[in-house]
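What follows are several structures.
What follows is calculated from the coordinates using simple rules that are stated; it is not laboratory data. Every value quoted in this text rests on a predicted model; they were computed, and no experiment measured them. Cβ atoms are built from the backbone, for glycine too; each structure is taken alone.
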Structure 1
Amino acid sequence: MSEHISVDIQDKVQILRLNRPDRKNAISQAMYAALADAIQNAENDGNIRCTLITGSEECFTAGNDLSDFAAGPVGDFESSPVGRFLFGLASAETPVVAAVNGPAVGIGTTMLLHCDLVFAGNNTAFQMPFANLGLCPEGGSSLLLPTWLGRVRAAELLMLGGVFDAPKASEMGLINRVCEPADTEAQALQACRQLAAQPPAAIRATRRLLNRGCASGLRDAMLAEGEQFGERLKSPEAGEAFKAFMEKRKPDFSSFS
């Protein structure tokens, strides 16, 4: 278990909290492993009827820890810590709710595509800047976003990588409710308790059916994304983006073809 992921179980709700404030909750390989283990634990433990993923009132996550990921993927994608988390989240039958405030960058946005309910503070800044970093989409976003939003809106989010706020996310149907930051977690937790009080087998069946339409295509998309992401991590473009990030400057891609 990572020291930066806290796990608490209350009233049959498992609360997973990203807790690395000095790095804006940037997610390391160890944190992904802890999240993956917790998601699997909910599947194995009949006393856990819902999982809540959250951060703080100020920050959900700044995305991947770039210094951790710059070295390249750990093993094949599906068995890597991030792969275990994403595939586990996508295939879980126990419902998952998210409470999001502040930065929700990269995986901080794409993981929400696999949550059943999402509550976001009006201070939330969503962004999927994969292309900006010389990388490619992940988390099944290359399939789910075009399916849900249409190709051109998905292309805008994934190719331009701009920031969008909670009202915009609500308008696009990516979140359930816009909250005051101080109320986001409480509202999400209330929904978790409602889910935990529902007939558990009926909830699991409903989640399976909701995910059924994209299940086979999603696995293929996530495997393809994982392969491309690993290759992109080793690319000169990503190298320039990471170097620029460390040097606190704008990357220069003008010499690449």
Structure 2
Amino acid sequence: MAQHPDTPKLEIFEIVAPGLDSLRTVRVHLPEDYKEKKKHYPVLYMHDAQNLFDTATAFGGEWQVDEFMQAQKGQKVIVVGIDHGNEKRISELTPFPNEKYGGGEGAAYVDFLVKTLKPHIDSTYRTLPEAETTAVAGSSLGGLISFYAALTYPEIFGKVGVFSPSFWFSEKIFDLAEAANIPETTRFYFVGGTAESEEMVADLMKMKQILLRQGVLEENLKVKLVRDGQHNEAFWSREFPEAFQWLFSEREGQK
């Protein structure tokens, strides 16, 4: 376990990912009061961790998640960032293959999150492990795999932050949503920009209607469309605080 020299609340470790046949770097950002308060905390799992905390590791700019978490006055949360697999990123973050780009190994990646990483996090840190206090979030392919994770493991992930999801990668994600057994209490936050692609707005609205038909409560489903929002880290960094505040609130009890 190592601490980041510029961010003392950030701990970094490596863990074997059995189904991915790899050793994966994980970056854990702890709340400011973690060592003083001895409380248990909700957990937010995020993909593409290289882009979350540090410009030195980021591609195209960082989200500044650590700066926001340290400054915000609301719910304190443990943020678990999982590094992407570099050349394996497309394969790991896509649940279904695309005729042109391949992929489709997302199930193994999500199984790693659920069966290997989450048990390690829950045994190492003081977490609130229930679904209602466990979130998953990401952008682009990370948004796609976050949504897939919530559909396939609704008993694990009760909150979902979906930034500019690559629903275009395979129509099967819509079929999965149509067939999934989704708890009405699962909270979904979608955000996309009108300048991203021809499909973005239409895909988000299509998925919203599917979830409403599936019984997700309207108060637990938000779709934000940002005029001229673009498909990049700067857009997602700017939108992260509002998404976080909508997904988490002080009304959740802490032990």
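Here are a few things to note about the model shown:
- Identity of the structure behind -13500 (criterion: helix-only ellipticity at 222 nm (-39500 (n - 2.57) for each DSSP H run of 4 or more, over all residues; to 500), calculated), options 1, 2: 1
- Which of 1, 2 yields 23, 17, 9 [semi-axes √(5λ) of the Cα gyration tensor in Å, for residues 19-66 alone, calculated]: 2
- Origin of the derived value 0.15 (FRET efficiency 1/(1 + (r/R0)^6) of positions 35 and 171 (r between Cβ atoms, R0 = 35 Å, to 0.05); candidates 1, 2): 2
- Value 2.5, calculated as distance in nm of label points 7 Å out along Cα→Cβ at positions 163 and 235, assigned to which of 1, 2: 1
- Here Cα Rg over 2.2 N^0.38 Å, for residues 139-178 alone was derived from just one of the structures 1, 2, and that gives 1.07; the source is 2.
- Here the criterion is FRET efficiency 1/(1 + (r/R0)^6) of positions 187 and 243 (r between Cβ atoms, R0 = 30 Å, to 0.05), and among 1, 2 the highest value is seen for 2.
- Per mean count of other Cβ atoms within 10 Å over residues 83-90, the highest-valued of structures 1, 2: 1
- Read-out Cα Rg over 2.2 N^0.38 Å, for residues 59-106 alone, computed value 1.63, structure in 1, 2: 2
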